[in-house]
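Nothing in this text is a laboratory measurement; each read-out follows from the coordinates by a stated rule. Since we're looking at a predicted model, the values are computed, not measured. Cβ atoms are built from the backbone, for glycine too; each structure is taken alone.
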Structure I
Amino acid sequence: MTADPGILRPATSADFGFIRNLAQDPANAPFITDEDETALGAYLGDGSARLCIWQEQGQPAGFALFCEIGHPTGRVELRRLALAKTGGGRGVFFVKHLTDHAFSNLGAARVWLDASGENPRAARVYQKLGYRLEGVQRAHWWRPALDRSVDLMLFGMQRAEWRA
C-alpha cells in the first residue's frame, strides 16, 4: 500500500465519471448499482447524504456514499463503496477510515451496511473491523449482472463497539 494515507473529500459532479467507471467495472458490477449523473447529483444536494471520494497521492482512488445522516436514531448507512485498486490491505484501511469518519464526523450512533451474499471478500473486511453480521435476507436482491437473486447480508456497528 502507498505511504500516502489517503484522504476523504466531498465528491463533485466532476467525479461522476470516475464513480460510474468504478460501478461499471466487471469486478464491482455484480455488487454496486451504477447510478446515472442525475441520481448522483441528487446526493450532492441531499443534507442526509454524503457522496465522498477517497484520494491517494492526490488522485481519486475510491468512493463511498453515506446515507441517513441526521436520522433521529443516530444511524448512518454506508450504502455504496468501491476502490479502484484492491489488495495489500487497502480495503481494510479504506473501510476503517469510512467507519471512523461516520462516527467522528457524521455523528453516527450506529453504522450499518449491506453486502451481497456472493461477496465474501467484503464480509471478511467488515467482520475484521468489528462489524457484526446482523442478519441475512435470503434471495433478496435481483442482480441483473448475475441474472439471479442473491442473499443480502446486513452488518452493523454501534458507537460503543467502535470505541472498543
Structure II
Amino acid sequence: MDTLWQLSCAALILGIGATLVLDGWSLFLNKGFGIKSLSFCLVGRWFALMRRGQFRHNGIGKAPAQGGECALGWTAHYAIGVLFAVPLLCWQGGQWLATPTLAPALILGAVTVLLPFLLMQPAFGLGIAAAKTAAPRAARLKSLSSHLVFGVGLYLSALLYNAWSVTLLPV
C-alpha cells in the first residue's frame, strides 16, 4: 500500500464488508439450521471485565453482566474485522487490492482462527480450541468455517473496493 490513508480506507472497507458477510452467514446458520453463533454481548462482557483486571474466566456466561456489554461486543466484533484486514493488505499490497484473488483471503481467514482457538476460547473458559465444550470438534469446525467465510468476505469486499476506487478512492 502506498500510504497510511489508503491502507486505512481499504482495511475499513474490507474489514467491515467481511464482517457483514460473516454476520450474514451466522444469521443463515441460525435461521436455516438453528445453529447459534457466539454472543457478542459475551465478547463485550469479556472486554468490560478486562478493565477490572479479569482476563480469564471459568465460564464467561457466569460472569456478572456489564453495562453496555452488547454495544461494546458488537463494536469490538467489527473493529477486530478491520484489524484482521490489515495483515492481508500488508502481505499482499496494492497489487492484490487492484486485482484480488480468493486464495490469499482464504489463507488469512484460516490463520485468524488461531486467535479464538488460542486466546478467546481459553479466556472464556472453553479451553484451547474449545477443548472443554460438549462437542469440541463441532465447535472447531464451526470456528474454522466462520473464519473461512470471513476470508470470502475479504475477497468480495476487495472486489467492491476495487470497483469503488476507480471513481471514489485512490488505489
When relative contact order in percent (Cα under 8 Å, 6 or more apart) is calculated for each of the structures I, II, which structure yields the highest value? II
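Quick check for you: by mean count of other Cβ atoms within 10 Å over residues 20-27, which of I, II is greatest?
Details: I: 14.1; II: 16.9.
Evaluating mean count of other Cβ atoms within 10 Å over residues 20-27 on every structure, the highest lands on II.
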Assign the value -1.67, calculated as log10 I(q)/I(0) by the Debye sum over Cα atoms at q = 0.21 Å⁻¹, to the correct structure from I, II. I
When distance in nm of label points 7 Å out along Cα→Cβ at positions 76 and 148 is computed for each of I, II, the largest belongs to: I
Entry that produces -8000 once helix-only ellipticity at 222 nm (-39500 (n - 2.57) for each DSSP H run of 4 or more, over all residues; to 500) is calculated, selected from I, II: I
